[in-house]
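The next part holds the structures, each set out as structure tokens.
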Structure I
Amino acid sequence: TDAPNARYIVFGWGGRAFYLETPTWSELKTVPVVKALTLDASVMHVDVAGAIKEPHSDVAGFDVDEQHFSALLDYIAASFQQGTGGPVAIEDAGYSTYDRFY
């Protein structure tokens, strides 16, 4: 899907029930929270973001050299369950047009 204003790829990792059953804080339920704090399968949430106005109270920047950036990308890639066509997406799971759960 084309996301012309995308400047960043955002990765989030967490409990499957919490992520899939809590798209907004107003929809927070007890069972997904309990599962997230105990035993639950984990998922990766991948989304895109546009420009970030800096400074921003919710954003902290840091520098990463090329070697460590490469290691980070390898670690993220290895975190996905792989299928024959690449990372395995959870069908019909997402908050918007451009995000996916894996």
Structure II
Amino acid sequence: SLPELLMLLVGLRDGDTHGKGVMEDLNRFFGAQLSPGTVYPMLHDLEEEGFLEMRELVQTKEYAIDDGEAVRNELHEAMTQHLALGMVFHRALDEFDASDD
């Protein structure tokens, strides 16, 4: 769910929304140390799809949410899928615990 995480992190930042800052957030919040070769193309794709707006600054690019409603819908869908997957995992753990008895 990297695209959804990137949209979320861009949306939560107040300014300073360049790729390096987003990568630092990924590391700080999720322990994910992703390369620029992974993050920047995804940010570019999200901009092309109309989710993010990109502004070119002197030595960097800054990102912002372009279509808040579309981003909200994407995040809601991802959340629903992750909750469903979490329930499947929970059920599997219950089954494993029951088989140990």
Structure III
Amino acid sequence: MNLQLSDIVILLLIAAALYAWWQNTSIREQALISAKKHCESLNLQLLEDSVGGEEWKPIWQHGTIKIKRTYKFEFSSSGIARYPGKISYLGSKKTEVWLSPHDF
């Protein structure tokens, strides 16, 4: 079997795409767990047990490129009203959790 350089490049691109998809899925799962824990610690209910991707962009930080991911979710303090929230990751580290003002 003779592999040409173009075959190797295509295989590497496919492998890189699969790795990026796997990494993104892993961080999304981390975001869901973190959002649940954060809501529980404040006696709030995470609605629909899900987070959705809102923003994904590369950031240059300390000489390396990292991906900043922001996920949105909804929560409730009373079980009736819905409020938005966001959780952000830089690389694989959580950087912030934002909850909109809500009633207790």
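helix-only ellipticity at 222 nm (-39500 (n - 2.57) for each DSSP H run of 4 or more, over all residues; to 500) computed as -7500: which structure among I, II, III? Display every interim value, and only then the final one.
Values: I: -7500; II: -23000; III: -13000.
The correct label is I.
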* With mean count of other Cβ atoms within 10 Å over residues 67-74 computed per structure, which member of I, II, III shows the largest figure? -> III
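Which of I, II, III yields 32 for relative contact order in percent (Cα under 8 Å, 6 or more apart), as computed? Show your work: numbers first, answer last.
Numbers: I: 32; II: 26; III: 19.
Computing relative contact order in percent (Cα under 8 Å, 6 or more apart) on every structure in I, II, III gives 32 only for I.
Taken together, the values in this text are just the output of simple stated rules run on the coordinates, not laboratory data. Every value quoted in this text rests on a predicted model; they were computed, and no experiment measured them. Cβ atoms are built from the backbone, for glycine too; each structure is taken alone.
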